[in-house]
Structure P
Amino acid sequence: MFEIASRDSGAYARLLIGRARHLMLNARQNKVAPYHISPQQAYLLFILQSLGHKATLSELAGYIDRGINTLSMELTRMEKDGLVKKTRTTPKSTLLTIELTEKGFEIYKNTNNFKSDKAIMSFLSEEECQKLISMLNKIIIKAGTYRTRINYFEIK
């Protein structure tokens with residue numbers, strides 16, 4: 001680790017962000033495991049609850065920064081498990097509305113207290129936390145400028 005830090009502080013920072021994300025995800029997995037859902041599904045339940053129990057597929061994709069196809073597959077699994085319900089806004093419409101079911105809301109309530117996240121972040125003061133948020137937002141914005149989607153039909 002020291003060698004990475006001494007050679008390239010940017011690479012070391014990226015390594016630390018990845019490690020922190022991985023460890024926090026593991027803590028979250030332990031919290032949601034008894035409910036037989038993944039941390040990503042718990043996050044979707046949180047977003048749906050925050051949006052008033054209902055959202056469109058494109059709204060959700062914007063919040064979780066995933067492609068609509070990936071999100072649609074996850075929501076199909078969640079619908080099979082009875083956590084969400086997909087409905088068309090009008091018959092024959094391609095626009096889907098996703099809403100929490102009663103089961104989904106119950107699991108949301110049981111998994112949403114984020115005790116592990118709060119405990120992990122509790123050592124930071126409010127000021128430090130705000131600085132961290134600001135720095136991470138800057139990284140996210142800059143990284144977003146490098147995001148590209150590969151069109152495989154154009155590759156020769």
Structure Q
Amino acid sequence: MREINKDDKLFYFEKHFFTLDGLWMIEAEKETDWETALKIDTRVWIRLLKIIIRRIKKYLNIETNNLKDLIEVLTFRWSVENWDYSVEKNTESEAIIIIKKCPYNSIMKRNPERHDKIPLICKDMCIPFYEEIVKEFNPEIKVERNKYMGLGDPICNFKFKF
């Protein structure tokens with residue numbers, strides 16, 4: 001059996017994670033229609049993110065669900081997925097995060113055939129699933145957003161209140 005190291009695994013999974021997501025969506029859309037594919041993809045992503053959050057919490061030995069824990073989990077995920085973000089504020093009761101680069105938005109921008117789908121993915125998928133996963137994490141944490149790269153803004157923003 002061939003020996004591989006962590007860098008080999010990282011290369012493999014990092015490169016194929018986003019490709020799988022995009023190809024699945026394109027093929028589901030071909031077999032059904034845009035609305036059906038988006039509905040299914042959104043459901044899958046909500047379920048997947050709940051699993052990812054649970055696993056990240058375990059990996060980072062996080063045992064509570066307060067605001068600081070949520071920020072720790074989200075920034076871990078975003079760092080692994082190579083998002084460009086800054087945490088502007090992170091207290092017990094409020095957190096503000098600015099997203100400067102979203103890999104999903106960047107990938108879709110590289111494919112001219114998918115440019116028309118960028119706002120739809122942002123509005124119909126990204127916005128609802130962050131609301132859902134935050135509510136699932138802790139219903140007392142509220143998320144506010146008013147800037148979205150997928151809708152034409154230069155950044156995305158997240159304001160969390162507990």
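Rule-based calculations on the coordinates, nothing more; no lab input. None of the values given here were measured: they were computed from a predicted structure. Cβ atoms are built from the backbone, for glycine too; each structure is taken alone.
For this structure, a couple of remarks:
- For the structures shown (P, Q), distance in nm of label points 7 Å out along Cα→Cβ at positions 54 and 78 is largest in Q.
- When percent of Cα pairs over 27 Å apart is worked out for each of P, Q, structure P gives the greatest result.
- Origin of the value -17500, where helix-only ellipticity at 222 nm (-39500 (n - 2.57) for each DSSP H run of 4 or more, over all residues; to 500) was derived from one of P, Q: Q
- Per mean count of other Cβ atoms within 10 Å over residues 30-37, the highest-valued of structures P, Q: P
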